[in-house]
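Bear in mind these aren't lab numbers, they're just calculated from the coordinates by the rules spelled out. These figures come from a predicted structure and were not determined experimentally. Cβ atoms are built from the backbone, for glycine too; each structure is taken alone.
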Structure 1
Amino acid sequence: MVYLIHSNSLNFDERRLPDAQILRGDVIFKHDEALMYCDSAYFFDKKNSLHAFSNVRFVQGDTLFGYGDALYYDGNTKIARIRNNVKLVHYETVLTTDSLNYDRKKDLAYYFKGGKIVDSLNTLTSVWGQYHPKDNQSEFRSDVVLVNPNFTLTSDTLKYNTDSHIADIVGPTTIVYEEETTILSTNGQYNTETEQSELYDRSKVIHTDGKMMTGDTIFYDKKVGFGRVWGNMEMRDSVQKATLYGNYGEMYEEDSRGYATDSALMVDWSDEDSYGYMHADTLFTEDVHYTWRDTLRLDSVGIDTVYKRIRAHHGVRIYRTDMQAVCDSMVYNDLDSVMTLYTEPVCWNENNQISADSIEIFMKDGKVDYAKGTGAALTVKQETDQYFDQLSGKVMYAYIRDGELRQVDVSGNAETIFYPKEDNGDFIGMNTTESSNVQIFFVNEEVEHVLFTTSTTGTMYPLDQIPSGADQLHAFFWATQERPLKPGDVFDNPPRTPRPSSAPKSAISFDKDNQDNPSSNVTRTMGNKTKHKIQNNEESSDDSADTKRNNSKRRGARK
């Protein structure tokens, strides 16, 4: 029962207010452990209810205090309705609104015409909201805004605990760190005190520097600047125009470090006409800081700069329209736009296969410009199922223009096998040469011109007199089954093609007497038909000198 504890005056007006006690001055009511104070009230003792007015105060225990201009209380349902200038105080939590209902049976306070909850850390506003004093749990709907000193959260629906300061995201929610980071989620938890979050259902973490992270599940620590993603991870960099995919990955805002594994894939979309796709067991990306100084000047002032570095470890497979490659590991530096392939690298361009102990690929404007192979360098082009043009040496440069191989320069124990053709396309024979340096020029994927050093040996074999095994250089191997032919092929795992040992098949001889002693039915010239295509440097000194100067300038500029 509701009991009247005190009143300065008590009156009745049966005509205007039947069954009501009219109370004025320091009115106090009690119901169970709740006390209600006001300046005046109507008390309906038969209905076990009251209407209280002016300076209303509602007290439950020593933890919950309600204030307002009017109170309507039903002792049977234990529902208190407080109106106008309402304030509910529970420890450090303060709820303000114009209309509040408090259900004492359910220990639930709720508003429906707009309200605000303020705790020791955050301020939350919404059109509709409810608060459970017992467990400090609240829920907000419609135009929800949570304001923190570091960020602002907006949502349609939100659950929030005023003690733990954890927000449960149950609807479309946006968390904005001004000029830093934006978090988009429909499902998850956000600890507004530690700024750690667990986000689900393809949530997104977006940074103003152009980086974005999404996945099935995200753990993100804003203060530390660390993110971890499980399931269908995607890390996008709109400045570098590259996206990192995988089923697991981590991101560190310091130095923009990140990695992906488990079906890891990097897509380079800097060239809208030719996307690049790279897969490996693990893919890493990071910003590298260094200080540049002019070493020729003692008073040189250091210039701090940053460049992007990408690393791929184990099982690297790359697909681009202008180049495909496989190797064990790879490093790409944005500083000089060079991609270096390690451990049995093989590259393909059109019908050409290029391999070496290591290969450097130089990019220009997002496209492959040229490649440098060092150690056991080999270029192979398949002419037919049986005939393979081959070129090997210690160091090889392959220049690519408009997606096609245009020139190959080889230095150090250069060996070649070529199948010259008549104008009608018929093969003349097989030509082999050994030289110190070779330059080969291509037009429409065909050999157009070859330059040798003066110390060159060569042999032309008719097709029906090629000795057994002479049609392959010692370094020859053909790895076409490893080649990615489309973007999805980067996830294939074909066996690597065994390579021959590095020992040369025979010593390269530059004995002039041997050049003058051809065996029967075998000639050491190229024949009249192809003599204009293959020359030594002595026979074309002017062209060779110009070519070497141009190539020297070209390589110097690139370096």
Structure 2
Amino acid sequence: MGRGAGWWVAGLVGLLACGPGAPASPPPGPVDPYPTVQSSVPTFALEVAPADMQKLEADPTSDASVPCTVMLEGVRATGRVRYRGASTRDLPQKSYKIELDPGQELEDRDHFELLASWLDGGKLTEKFAVDLYQALGLPVPSARYARVHVNGEPQGLYLDMEHVGKDWLKLHGHERDASIYRCGHRNCELTLGPGPYQGSFEKKTNEDTGREDLTAFLDWVNRSDDTRFEEELERRVDVEAYLGNLAADALISNTLIEDSRGYWVHALHADRWTYVPWDLNNARMLYWRTRSPEAGPVVDRWPQSFTLYDPEVQDLFETRVAARPEQRPTWSVLATRVWDRPALRARVLAKLEAALAGPFSEEQALAHIDALWTVVEPELKNDPYASAEHVQRARRFLQDYVRGRRGYLAKELEALRAHGGGPLVIREVTTGGAGYVELYNRGTQALELGSYEVTNDLRATARHRLEAGTLGPGQAVRLHPPFTLSSDGGEVGVFDGARRSEATGRPVLHGPEDAVWYGPLPAGTVYGRKSGGASEDFERRAP
């Protein structure tokens, strides 16, 4: 029975149930999955002593807080306030972090993150992103618009972003004693440890206990076999939420996750980890206040955000290495491994398609942007920091982004489904002094090996170049590279060294031909693909 016939039967049943002569109720329309748009805008009135304000203004980069009084909806509380943010503290409109004194609460909360969003020309990007993630059922902090006054002076329209802490655990149905970890500065990669340009994870709850759980989780992410990866991921992680985040990140072009300092919540009793995103204003759909108001949105960022397959990895590295020689390519190990597994990849793409048909459809997304604009537009007229030229175009910019992004993603779905289908793959690895890497050509054309490179460090900027030679279809070559594969577990990749960055001409640092992770592997044990090398499934076997 078609969709129209089903609707008609449902309507007929409703009519019969109403009885003779009773008017038929119209069939229900599609349910709007977005959170209800607020009907009023609250005001945070901060009072800070002049001497304390001078302390804040003297060093905006400091995390030192000063006493304050906060009035919200007629209720007063005391606490401490400081500026917040990483790269935004020198902007004209400051963001604030408020921590109320012990025993003090406002609306059942004792922490407030008030985000100025000065870089967003229309103050729409992060709020729309948060609402979109909520519409997709993802565990994202809530957000609402609010005014901020400091010592009677209006500071403009802000985003009151829910603090991820003990109150968040309580309000969102998580274990009350869960451990909350926040990614370190420029570090959401889930590597075994931060690089010299990054910060360590911060433990935000249960601070007086150890970090053995985080260490074990990161060790599993980096040093586990693909053989049981899906099974172990289901056991260890809220998979539906994590896969949903990957799809949502693709929708909003969330490529700067490295800088976002998202959260990982560990439910100690269930022993499961949940990813909680943060700083969704890092998305490339942002209407940049620092750019021309007439500039249109960029809608063609590659959807595999913050993975080894994201071209943004190259762009970001080449931008930052000029100032930091120790900079390395940055991407998420877990997200990359998810995209590499066919079953998990199919689930991400199913979520992406469902979002395109639902919350990110033109009908639903554009209507929600319109609804948000009814709140934002009158407030920005009184915002002392707003740019009138940007405000005039902000709603259209974001709606154009949605239209363009939908079209781009629809065209790229087939390429995403074909991920990992290249001809040159790593068929086997063994560890120790006699360890080797075996490459296999599962394609239909001969491959010239002289341009390919192998590595046991997927973030390395220099790799081992293969000797010239031809690898025919169905043939394998066993390499004994000049590096040792660790028996404790590790990674192996093969790259096409002939590929070059368009911007600099340097070798491309993303998009390997193949990448493999393996767990602790005793010397002599072979870790490799099943079915002679054509399969995406792996196994351990005797040499």
Value 3.4 of distance in nm of label points 7 Å out along Cα→Cβ at positions 180 and 196 was derived from the coordinates of, among 1, 2, structure 2
Of the structures labelled 1, 2, one was used to calculate percent of Cα pairs over 19 Å apart, for residues 324-387 alone, giving 31. Name it. 1
As an exercise: mean projected area of the Cα convex hull in nm², for residues 100-427 alone, calculated from one structure in 1, 2, equals 24.6. Which structure is it? 1
Upon calculation of helix-only ellipticity at 222 nm (-39500 (n - 2.57) for each DSSP H run of 4 or more, over all residues; to 500) from the atomic coordinates, which of the structures 1, 2 produces -1000? 1
Output 140, 58, 36 (Cα extents along the principal axes in Å, calculated) maps, among 1, 2, to structure 1
One of 1, 2 was used to calculate FRET efficiency 1/(1 + (r/R0)^6) of positions 44 and 220 (r between Cβ atoms, R0 = 35 Å, to 0.05), giving 0.25; which? 2
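Taking relative contact order in percent (Cα under 8 Å, 6 or more apart) from the coordinates of each of 1, 2, which one would give 4?
Numbers: 1: 4; 2: 13.
It must be structure 1, since only it matches.
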Given that mean count of other Cβ atoms within 10 Å over residues 204-211, derived from a single structure, equals 16.5, which label among 1, 2 identifies that structure? 1
